[in-house]
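Next up: the structures, one after another.
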Structure 1
Amino acid sequence: MDISTILQQVHTGELTVSDAKAMLSDRGFNDFGFVNIDTSREERTGIPEIIYGGGKTVDQVREIVKRLADNRRDILVTRCTSEMYTAVKEVVPDAIYHPLARTIHYRFNPKEETRSYICVVTAGTSDIPIAEEAVVTATFLGNKVVSVYDVGVAGIHRLFDKIELIRNARVIIVVAGMEGALASVVGGLAAKPVIAVPTSIGYGANFGGLSALLSMLNSCASGVSVVNIDNGFGAACQASLINKL
């Protein structure tokens, strides 16, 4: 939370003077033993600290969320389970769960939505869970987001029906498994940055997304960059930084 927001919340009575003093005097992180919460990350990087739920216990996620909520910091948990959501609701009753995206979020400090938008495009319906992680993350970060789903190269005419919507985006995220060809197609049709997200969707020779990853890395279309397999979150963060330049 930036200084102006803290002072405004003291003025409106949402924060006590002692709480505001503690927030303003922190060292940029809060050490709680099992976790060091990075309280200055958003000011440094434009992206707040976000909780990766994978590998954490339900109790750990609950406690981290509680620490964030106690300091009125916006909350986003990725790769979470319904059990984690049940636990989070004990400390943030109004938290929102997206089962498809596997995310939990709550904002204490609403952001003004950007005028320009990020377009999230998928090759197939099976790629939507990864795309939804990108949509939730980008929206959480204050971006307007438009989704275009199931327009892969097996029926390329479906893409052309939405091409102007895609071209008018500030940034395009393309999510595709199998051979990952859609990123190159979009990169060849739109004069905007394309962030390609390979997914682990596909049969055996897909190698858990490796085939799509290599195809995207070897794209002959200019302006295509690539994030890790199934990393909708990372694509959304990069797209948000570009969209807000």
Structure 2
Amino acid sequence: MVIVETKDITKVYQKGTDVPIYAVRNVSLSISRGEFVAVMGPSGSGKSTLMNIMGCLDRPGEGHVLLDGQPVHTLSDEDLARVRNEKIGFVFQSFNLLPNTSALENVELPLIYSDRDHITETAKSALEKVGLADRLHHTPAELSGGQQQRVAIARALVNDPEILFADEPTGNLDSRAGYEIMALFQDLHAQGRTLVLVTHDAGLAGYATRIIQIADGRITSDKENRKTRVARDELKKMAETPEVNE
């Protein structure tokens, strides 16, 4: 079943010049429920703009966006915010955690705007699932980069979204923490989550089961990845390498 679909979407920026800049140009694609898709391309290729449009953070200038078969590109800003809170989770490179707020309170934030009961218990459960049951009351400054990203992932998942978007989620992490985050994403995929990873890194894209390449705002390749990396195996190899532990 298709969860998100774009039909001939185009996004043009025009800043101080008469020459239009096409961030995304005539892009049509569909992502099925349960897929782990990597959208790969160099800086400025349009991959983040595409993610923002699919994730209801932005609107296309032209074309259609369907989420669960329903058009969302014409919704009001208020309705788009509701859709994002109920159906979509986001993980970004910069974590976007409130600095003076505990891990638990950061994860509780999306629940405040929902009609869910037992907010604290739900947030605790989300943190436990990403391995942070013993860090509930730590602030971001008291956590490593990898732990901060785990808090961000717990926050993205706390409302049980139908699709998770991750934009360069390991960009601020060392190699080991990056492997751990990708292992977590593979675990989420194995549990049936739909994930879309936006990256310029072919190594990270290799963890997905489908790789879409984009350049100059256009899709240049869309292929199944038959050589999906197993992050857990990578971590095991790293742990057995003496230099990693020095």
Q) Hey, mean count of other Cβ atoms within 10 Å over residues 126-133 derived from one of 1, 2 reads 23.6; which structure? A) 1
Q | When Rg/Rh (Cα atoms, Kirkwood Rh) is computed for each of 1, 2, the largest belongs to | A | 1
Q: Match the computed value 25 of relative contact order in percent (Cα under 8 Å, 6 or more apart) to one of the structures 1, 2, and report its label.
A: 2
Q | Identity of the structure behind 0.85 (criterion: FRET efficiency 1/(1 + (r/R0)^6) of positions 14 and 54 (r between Cβ atoms, R0 = 30 Å, to 0.05), calculated), options 1, 2 | A | 2
Q: Name the one structure among 1, 2 that distance in nm of label points 7 Å out along Cα→Cβ at positions 6 and 190 of 3.9 was derived from.
A: 1
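Read-outs throughout are calculated quantities, based only on the coordinates presented, and are distinct from any laboratory measurement. Owing to the predicted nature of the structure, the values given are computational and were not obtained by experimental measurement. Cβ atoms are built from the backbone, for glycine too; each structure is taken alone.
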